[in-house]
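Engineer: These notes open a run of structures that come right after.
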Structure 1
Amino acid sequence: MSTDPSLVRARGLWEELAGVPVSFAPTGGVNVVVSPESRICPVGWVGVVALGGSAIVTAPSEGDAVIVREALKGLPAHDVVDGVLIPQVLPVARVLGPATLAYVSLESFRPARADALTVMELPASRPELRRLDQAAGDEDAGEAALDEITSPAFVIREEGRVIAAAGYRTWPSRTAHIGVLTAPEARGRGLARVTGSAAVAHALAAGLLPQWRARPPASRRVAAALGFEEFGSQLSVELAQDLSRRSAHGPGGGARRDLATCQAHMAD
């Protein structure tokens, strides 16, 4: 088993979020457990996290766990977070992800040079951040989740307006979940690296483990530039058989609302 301290801490985080005793197998493999209160996925879904060559999976019921164990039997850990493969082996209604999970230590962190840019620190409640969310659009704003950060916001202004911002929300196991957002017209100028670097430095100074979860390639490139290492991925799956069960309790929300609920739940 890898003794990389960041990987050990990252695994500890997701084991805690699973909600029941489970661990990443030291020699690889996939461990499936029943956890109706799992915080690694929306309620009622199957949550999958692969880190460092092994994976843990939470299922909302024993019946679902039986289906998942049979479908994933023999698959390597990197395949169980494959968003193309999984719908071929499981009866899937919806899939969220996969999103890569990357982490950085104080030793591997590569701070971005600000050069002529000035990074300011603002309270997370400032209305300027909500205006940036609106300018970026629902999808990008939801990915960054700056409205959920518990740290200060680290921002760059241009002509009096915030055009880039970053911060983090404190998660369990002393983890800092990083969020970065740049206004559409200001992208391609390295602003995400500069604001993200300020947020990461703040988290490391507080003894937290910075986590960068990303789907867009551009976001992954920013993380890599700052020294983050991708240890694995996260995937959430709603099984098709859950649809009838869920409809008995009233209409459900869309996938983005489920993801937002999941994100908030993980930080509780």
Structure 2
Amino acid sequence: MVAGFDNRDETRAARLPAFFHLNRVEECGSTNDEAKAMARAGAPEGCLVQALRQTAGRGRRGRAWTSGEGNLACSLVLRPGMAPAAAALVSFVAAIAVGEAVSALVPGRVTLKWPNDVLVDGAKISGILLESEADRQGGLEWLVLGVGINVRHFPDEALYPATSLLAAGADVTVEQVLAAYAASFDGWYRRFRDHGFAPIRAAWLNAAQGLGGAVTVRLAGESFTGRFVDLDGEGGLLVECGGAVRRVTAGDVFFTGGET
């Protein structure tokens, strides 16, 4: 254990699994930036940074993700010991864990939207961001998994419709949500480490938003419409379009019929 990263009393008080080492701060710009600095300083796997207020959070593709007091903002240091491409699939592990935790709290329908969004009745309730650093041989040195969950409030203006646990019918505390997410992630991450992506893929598809339905995919230089048919073994979205299947590895997905 690296000195300075083992806050056992705080972790036990938060009722987190033994895998986690909780480091709670009142406010920071980005929990991911805090966690990355700790990873570079030698923080062990399981080191978790939680901020009561996050003022400069980031979402996927550089989008802002603000988190005022009352929402969950946390980032986890991981050292999975696998190739970078395989480790990137942790985003699906996190989405399943968040979805499972949220499902236990709200009466609404919880679904997962590619690549890593969690929705309640079609509205986004969580953001997930992975950042990593390579070692000198080009392997993965560490991975930081940032997760934000709208607990008490949500942005009025966003690219997609948004919601919070409170708005969805769950009057819970940030501490309760963190404990639920951490317990779920602990189990799913162990499955991922022990059995690879196959069980993660199956669980994700079981909760996938819009599977079998029409989707519009917006890429950097084009948009196209097709039918969402599958998720491949490397996390790619498979869309049937014009008699062929296109594989999507980056982009924004929009569903028909009012779904996002």
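Quick note: the coordinates plus some simple rules give every number you see, no bench work behind them. On a predicted model such as this, the values are computed, not experimentally measured, just so you know. Cβ atoms are built from the backbone, for glycine too; each structure is taken alone.
Engineer: Given a value of 0.8 for distance in nm of label points 7 Å out along Cα→Cβ at positions 81 and 233, point me to the structure among 1, 2 it was derived from.
Structural biologist: Going label by label, the one that fits is 1.
Engineer: Okay, moving on. If relative contact order in percent (Cα under 8 Å, 6 or more apart) is calculated from each of 1, 2, which structure is the one that comes out at 24?
Structural biologist: 1
Engineer: Can you spot which of 1, 2 the value -7500 was calculated from, given it is helix-only ellipticity at 222 nm (-39500 (n - 2.57) for each DSSP H run of 4 or more, over all residues; to 500)?
Structural biologist: 2
Engineer: Okay, moving on. Work out which structure the value 2.2 belongs to, where distance in nm of label points 7 Å out along Cα→Cβ at positions 129 and 225 was derived from one of 1, 2.
Structural biologist: 1
Engineer: While we're here: Of the structures 1, 2, report the one carrying the highest value of Cα Rg over 2.2 N^0.38 Å, for residues 113-152 alone.
Structural biologist: 2
Engineer: Out of 1, 2, which one gives 3.2 for distance in nm of label points 7 Å out along Cα→Cβ at positions 73 and 89 as computed from the coordinates?
Structural biologist: 2
Engineer: Here Cα extents along the principal axes in Å, for residues 41-144 alone was calculated and came to 56, 34, 22; which of the structures 1, 2 was it taken from?
Structural biologist: Derived from 1, not from the others.
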